[in-house]
Structure formats: structure tokens, C-alpha cells
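Please go over the structures that come below.
Read-outs throughout are calculated quantities, based only on the coordinates presented, and are distinct from any laboratory measurement. Predicted model only: the values in this text are computed from it and were never measured. Cβ atoms are built from the backbone, for glycine too; each structure is taken alone.
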Structure 1
Amino acid sequence: MRIITGSARGCRLKTPHGQETTRPTSDRVKESLFNILGQMVLDRKVLDIFAGTGNLGLEALSRGAASAVMVDRATAELIRDNAKLTRLQDKVEVRSGDVLAELSRLQASGRQFDLIFCDPPYHLGLWEKALCTIDASEGLMAKNGILIIEHGADEDVQPELSKLTRVMNRRYGHTTQLSFYQWHDYVGEVDP
């Protein structure tokens, strides 16, 4: 796994040993994701939940994002190591703990993000819980923000949402799909 482009281009990231729950985003899916986002990454505040290796957040920083908060209960030290490898550690804040609890803490402290990446282990109901938590939040995602969720290709049941709308969905083979969400009252920045 490597950073595809930008200031840390070609840097190989460390991966966890013996952790079956960590499934890094493939380079193909990551490249497609960032091609869709294009210039929307520049100067954005990023939140990467279920961050694993820090792959998505570090790619965004390498491409010009302003800062990234990365949350993962099991891999915080690995994320810090990868941030140092990419020389992006000054733009990274790592939080270790339960993702849903950290979302509540970030919201309570008034933090707001332009891009939110959510890439939990598949088939555990975690992406649905995170999506519903963000949907119910006040101000965690900026008005023109974008939430991108990576989930299993067979995980098609969308939870009922009151404020967010899925604006795009892309499938990658038989294993992965990306779903893009924006607020109901601000739809249109992602170009399908």
C-alpha cells in the first residue's frame, strides 16, 4: 500500500501484522475515489474514521488537504508511524478509542470537517451506525461537506436518514462499493 500522488507520492505505508479486522482500501478503489473528489480535497479539513493504516487521510493530506483527524481504536500507533513516514505528521491528529464515542466528542468540542472518510470492517453494521450518528449530528460535517463510506458490495440496505442524501454510489468488483453523502439542502458538489 502506497500514497498515490502529491507531496508523499510513492511512500509505502506500514500495515498491521496479525490483525484480521484491518482491510486497507485497495489502490484501485483509492485512486477512483480521489479522481472523483479531484480538487475538492484542497485545503479541506478531513476526518478519517476507522482509519486503519491512515491510508485515506494521508492520501488526502498528500494531495493538499489542510489537516486530518484520524480515529481508530486498534491502530493509533501505526497511523502515527505512517504519518511520520509521509512527513505529514504536523497535519495529523490521531485519536484512539471507540469511533462513535469519538464522533460525539468531536461534535461536542465544536469540530467541523469538510471531508469525512468512513472505512470500517465490512458486515458488522459499523458503517450504518457511523452514518446515522453523522446524520443526527449538528455541525460535525460542514454545510458543503462530503461523507464517503466504503462498504461491502453486498451491503445494500441504506438506513433511514433525516438530513443526509446519498448522491453517488460506485461499485468495484464483487467486494467493494463507495457511497457519497451530502446534506439534503446542499447537494451537487460531487459530479457523478
Structure 2
Amino acid sequence: MAHKKEERTLVLIKPDGIQRSLVGEIIGRYERIGLKLVGVKMLVPAAPFVEQHYTLDPSWRKATGEKTIKSYVEKGLTPPSQDPLEISAKILANLMKYLSAGPVVAMVWQGAHAVQIIRKITGKTEPLSSDVGTIRGDFVLDSYQMADEDERSVRNLIHASGSVQEAEMEISHWFNANELVRYNVAQEKILYDVNLDGILE
């Protein structure tokens, strides 16, 4: 079994993050906690490629639709439909339009608990309910309500894999194996060396 320090996750800085000139800020947040960038590229993804990304997990459409219906009900609102697949079809169409609207920076980050750490630093999917101190909580003012009224995706700067299994599928969708670099950085001796050997000469 691989050491936790080998865990990897996918991060996409979406077109709004690039237009807001937040690429350096976002990368800096992940670097400061000790994660290592092992793959990065910029591209304008085609809509079908974005669709494939969101449907790598066959259960995504049903689960997303059900989650959306539940969210409407919890807020005392009437869902636009009771059919999870009908709702997620609209969500997917909006996501395809959103992510293909301009350049995206795709990255692979590596380190202990990379998936959970990235999600924690990034904040909740909805910027309005994200905590202060998270990327979304500090830099975005969008909400589900506003996005629904405008019939678009919520603009939240970043996509981050939700689980280790999801990360594995997403990384192989966005990157070839030869685009990911294995290398050492000095801080890994502090983060992962059991006895902190090699600090003193």
C-alpha cells in the first residue's frame, strides 16, 4: 500500500478564476500547507470533454439530481422537477458551458491527505456558505440562488476531486502518465521523515 504522502488529487482553476487573476493565489494556498504540484497545464476544454469529466462516475447524474432536490426542499423551495436525471441534465449542460467558456488551469497535487486537504482549503461548493479563510469564502460572492435565477452554474473558481477514487479517474482523464513528474522537494524531509534526519550537518 502506498504511503499517504503519495496521494494525488485533481484541481481545475475554472475560467472565472483565471479571469479574476487568482491563479497564483490559489496555487500559493496549496503550496503553503505542504502539497506538491506534480502536473500542470492550461487548455480550453471542449464541451464533450467536460461532459465526460462529470460523468466518469456513472452515479454522478442521479446523485447530483437528488442532492439538488433535497437542497431545494431544505430551503423551503419547490424543485424545478422531481426527476433527478432531468435536473442533472440541466446542471450538466450549464457546467459544460461554464468550463468551456475560456482557459482552464488543470493541476495534479500530491501529498498526505491531498484530497481532503484541498477540499478543506477550497471551501464548500457554494461560495456563499463557504467559511472565511477558504478560497471560495474569501474570493467569491456567488450563491446557488443567484445561479438558479440566472440559469447558469454557480461560479466558484475551482473544481477539486471529492474522493481518492474520483481523483484517480479525473487525473487520468486530464493528464497522460508522462505529464506527471516525480521529484523531491526539501520540505518533504520535514513533513514526512520519521526522525527528521539530515537537518543538522
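Give the label, chosen from 1, 2, of the structure having the highest value of percent of Cα pairs over 20 Å apart. Numbers along the way, then the final one.
Working: 1: 50; 2: 60.
By percent of Cα pairs over 20 Å apart, the leading structure of 1, 2 is 2.
Compute mean count of other Cβ atoms within 10 Å over residues 78-85 for each of 1, 2 and report the one that scores greatest.
Details: 1: 20.6; 2: 13.4.
Once mean count of other Cβ atoms within 10 Å over residues 78-85 is worked out for each structure, 1 has the highest.
If relative contact order in percent (Cα under 8 Å, 6 or more apart) is calculated from each of 1, 2, which structure is the one that comes out at 17? Show your work: numbers first, answer last.
On the way: 1: 17; 2: 34.
Answer by label: 1.
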If helix-only ellipticity at 222 nm (-39500 (n - 2.57) for each DSSP H run of 4 or more, over all residues; to 500) is calculated for 1, 2, the one returning -13000 is structure 2
